[in-house]
Structure 1
Amino acid sequence: MSGTPSKLPIVVLDALSPHAQRLVVNRRGSTVWEVESHRGRYAVKIGYPIEATADWPAQPWTALAPAREGAVLNRVGFDDFAYGEWERGTWNFQPWREGPDLYKLWKPCREPDSRTEPDTSVALACVEALAELHAKGWAHGDVQPAHFIIGPERTHLIDLALARGGHIPEQYDFPFRGCLVHYEAPEIARGVLATGEAEATQEADVYALGASLLISATGWRAVEYPDDAPRPVQRRAVASGKRRPVRIQGRLGELVDAMLSSAPEDRPTIHEVGKALS
């Protein structure tokens, strides 16, 4: 069977007994649903394999990603979640996080001739969310603006399917092959170009957060390459270590510049970034 699942698997329906559901993300290899049930509001992730096309190779790992994330949530001490298998892959559900993501929240900063400065308290909240994960010995591996949800009470760091830092059941694990190239550190890009794989690290997370803050505040990627460039071309540009200047004023701009250092050892730790912002 091919194509996107058109409804939630029976096993998820049995677990949640939803009285309302809404498809919110539909991308190659996964769907995300907002579900309301007697237990509360949940984000439900359904994974399935990507079949090969003329332009893309097959990607079987996408079928495993929801269960892998569920295993990570278990390891880092998350509450109120579940994960398992269905006929075409795996699934998980976890509490729905309400609020805009970082990129959406900072849209006024990117308007033409805008005088709105990025809110350093929001930046600090993102730093604290990542620092909480790092303190548990994990690297996120897929830090990007869309994964910081700025809620009314706290900022949540979501999408832990690529995180590294502890044991994952073998049947759900897969190698780390990089993330969205806009936020890849140079050493990650070089590893993927050389071997097809890389090592997710906390230092690379710091780079990715710097790139996330930069693009959210200014609209500019950290590294320049054509918008329609093939992924290997993008990665070669990132791997070169050459990047755009950081055009954010004040202390936040200085920190982002340091976070985007080419050498991992030259970047501040997430704790140091938080201390400087607070």
Structure 2
Amino acid sequence: MITPTSQRLVLSRRGSTVWRVEAEDPETEGTTAYAVKVGFPSETHAHTALAPSREAHILRDISPHAVHDGTWAEGTWSVQPWHPGPSLYSKWGPHRSPESTAIPSLVDALECSAALSDLHRTGWVHGDIQPAHLIMSESGVVLIDLALARGLWVPERVDFPYRGCLVHYEAPEISLQVLLSGVAEPTPASDVYALGASLMISATGWRHVDYPDDAPREVQRQAIVDGPHRPVEIPGDLGKLVDAMLRPEPADRPTAAEACEALTHAL
């Protein structure tokens, strides 16, 4: 049980509400920040009602922090630590300026790759890698929003099929599976593709594949399947690595651990 001293709505869309809540911490005599998530069905995403509890189960498997969850009249809720710091997209904002000639930080890219590699070693696949889910904290990158993660056991009462992620970061094989059957199975290789797409859009402002902003998702996914991806206009070793991450064949992409090795060698 926490007694809030302040609260701020951070997100409210598609059946998901996230609050940043501060509460008194009796151990430190200060305040601690929490992310409080509340899920409920939306017109297009019924599974969002279960997402907070599903993520809580996964976090308890991989995180040393206390995570709590439960149910309410329309879905589930969870309370987890708040991770301060900008997203990758926010931190690399200056690089998207036409006047910028600076190369995005290889250290930032390494920390993103390391966080993903660490997750894969636990047996989990994130399934929803995007710049907003890469938090650049003072102690390294934190991967957030793991409600779509796959790999190990999840209680049936909070589980739901994987129907793809934010299309801007989907790998071709994921888009194809969703187009053919409505569901897909994310893999470490599709996570790596999503990380490459996240690094690209954060550094350049360009999506990995060109399609109209207002196109239906089916059209967007077909464009990803048909390819090719846009040229990676990031100079140096980072550009070469992102290009490799965006290879159409999953087996041709580096693993997250191999991306770490390449970036460490480039530093």
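All of the numbers you see were taken from the coordinates with simple rules; none came from a lab. Keep in mind that what you see is a predicted model, and the values were worked out from it rather than measured. Cβ atoms are built from the backbone, for glycine too; each structure is taken alone.
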Legend entry - Identity of the structure behind 14.8 (criterion: mean count of other Cβ atoms within 10 Å over residues 101-108, calculated), options 1, 2: 2
Inset, instruction - Using distance in nm of label points 7 Å out along Cα→Cβ at positions 93 and 109, single out the structure from 1, 2 with the greatest value. - result: 1
